[in-house]
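Structures given as structure tokens follow.
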Structure I
Amino acid sequence: MRGLFVDATPQLKVIFSRVRRDDDPAVAVHVQDHIEPDQLPGLIAGYGYVLVDRTVMPTAVVRRCSDLRHVIFLGTGAASYMHPSELAEAGVTVHTIKGYGDVAVAEHTIALMWAAARGIARMDRAIRTGGWPRTEGREMRGKTIGLIGYGGIGAEVARIARGVGMRVLAWNRTPRAAEGVVFTDLDTLLAESDVVSVHLLLTDETRGFLDQARLARLRPGAILLNTARGALVDEAELIAALRSGRIAHAGLDVFDREPLPAGHPLTALDNVTLSAHSAFRTPEASETLLRRALDIAQVVAQL
């Protein structure tokens, strides 16, 4: 079975070559920043499995890819780009990769927390246009951070937060326990946390998880961080809460639409710090990610 890396960036192509071993199956590498869905049938023809970084794969289009049997998605958020259950019904198995970027995403989350707490992006923007705003920030030692979802990334965020003297609350859909972390119900977490950080997988059940009612339960003046998936939070309600000041600041790495369109309401808000879905982008995480993708390819290539 032949394989194709559908949408490698130049940087990922270099890393991919570096982590490949002599006993790995041959995988063709196609470098292209953006692929329209209608291009996929011609591009994928003759390939039984593909590696996909960020290409949208509508079910109707995949049904036209008669040779395709496996999609190896480079990450955990395949549901943002395709419908894995529908593809399974069409005879295509979607494989995801967990745990490759826990440290990278956790460190980015903490970076957004401090940027939000100290108003770094706001000062940077103003200074670049001739201003000199000396904003008053918040110290994080002694504050409470609430983690919605406690997998590998949540655990790493907890480790860092505890190290700087924060109290850590967590809520998870299945029971968990961890030293120094207080697991509680969601309402308590929302009400008591100075910082709330989202670390859920996006599924049909979690889409829109932080809706109007749950956002309203946030402690007034809280900071909200999202390095998971944009669709986990009701974007319109988040914008309303930021405009009213009920949420003091949001640090966001993910959005409903990516890239974020020019003129989007979030870009006009002074109390938002934005990054371009890059929390997991480090050389260390990318090497682990692509090595694990090749490990999956070794299995599926023999099927």
Structure II
Amino acid sequence: MANLPTVKQLRYLVELEKNQHFGHAAEACYVSQSAFSVAIRELESTLDVKLVDRTNRSVTFTAIGKQVAAQARLCLFDLEGLMDIADEQRDPLSGELRLGAIPTIAPFMLPKILPGIRKSFPKLDLYLREDQTQALYEELMRGGLDVILIALPYNLKNVQTQTLFEDQFLLATHRKTRLLENPENFRVNYMKRGEILLLEEGHCLRNHVLSALKLKNHDRLNRFSATSLHTLIQMVDSDLGISFVPQMAAGSSLLKNTHVELHKMNKTYTRQIALVWRASSARGDEFSQLGELMKKLMHK
């Protein structure tokens, strides 16, 4: 029987593709760079192909190297699936769970649900990561995360999605704004050039707002975009424009020490909050159970 690659070698290869740097990949795997390089060379020898082109400053995967790395990732998923099957025979939702959440969900939803999750599943070790949707999705598909909390719609492939609830957008204005006579009767067409403030490109909340408002004339958007909801609120607090905030943020510390008010609009604009996991995961039933608990905790 021919020699087969080891799990360690496959993990190293996947990490190298992720980091595109031997030193950084070795550090991520908690080994020396020399030991890491030896493992990659041994894998190349086992497969009898060249996987990467090495230079002093960069790593370039060969065409066959990219194919092998993609297959290695699938092999590791399958191995994790074996462990998941074994875990299911023990206590459900126990052990390590890596949860990712986007910045417009994490600070508002997690404080409400985490105490209840810990109470219901005391043997669950929950690790959290906050990042933008695309980064979380890529990490999910790489196997670095088990489930992610994101807002829909968003283009996703090879995943299972469980919608938890609808999150309504609220209009955010300065208490004495000069931009609107009556915020309750807000119409997007009332706004003048540059009077709508949004998050910067990359935040799905920006796209969801634009889609919900069906805003065709982007001249109404301010040319300055905020990097976070907190920055956005500070701009609204200076009455530089109006903006839109998820309803789940109402009552949080986001508006503390500001003159910003949130208003329901006469037309309802929403986004969907969803729990997402890999379609190939053997823990789908567990994650669905977790999603049902999240629903209940958010509606308490």
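Computed from the coordinates by the stated procedures, all read-outs in this text should not be read as laboratory data. Computed from a predicted structure; not experimentally measured. Cβ atoms are built from the backbone, for glycine too; each structure is taken alone.
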Exercise. A value of -9500 was derived for helix-only ellipticity at 222 nm (-39500 (n - 2.57) for each DSSP H run of 4 or more, over all residues; to 500); which structure in I, II was it taken from?
Worked result: I
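I have 12.8 for mean count of other Cβ atoms within 10 Å over residues 22-29, calculated from one of the structures I, II. Which structure is it?
Values: I: 12.8; II: 17.6.
Here the read-out was taken from I.
Say we calculate Cα Rg over 2.2 N^0.38 Å for every structure; which of I, II gives the highest result?
On the way: I: 1.07; II: 1.22.
Structure II gives the largest value of Cα Rg over 2.2 N^0.38 Å among I, II.
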Exercise. FRET efficiency 1/(1 + (r/R0)^6) of positions 14 and 62 (r between Cβ atoms, R0 = 30 Å, to 0.05) was computed and gave 0.60; which structure, I, II, did it come from?
Worked result: I
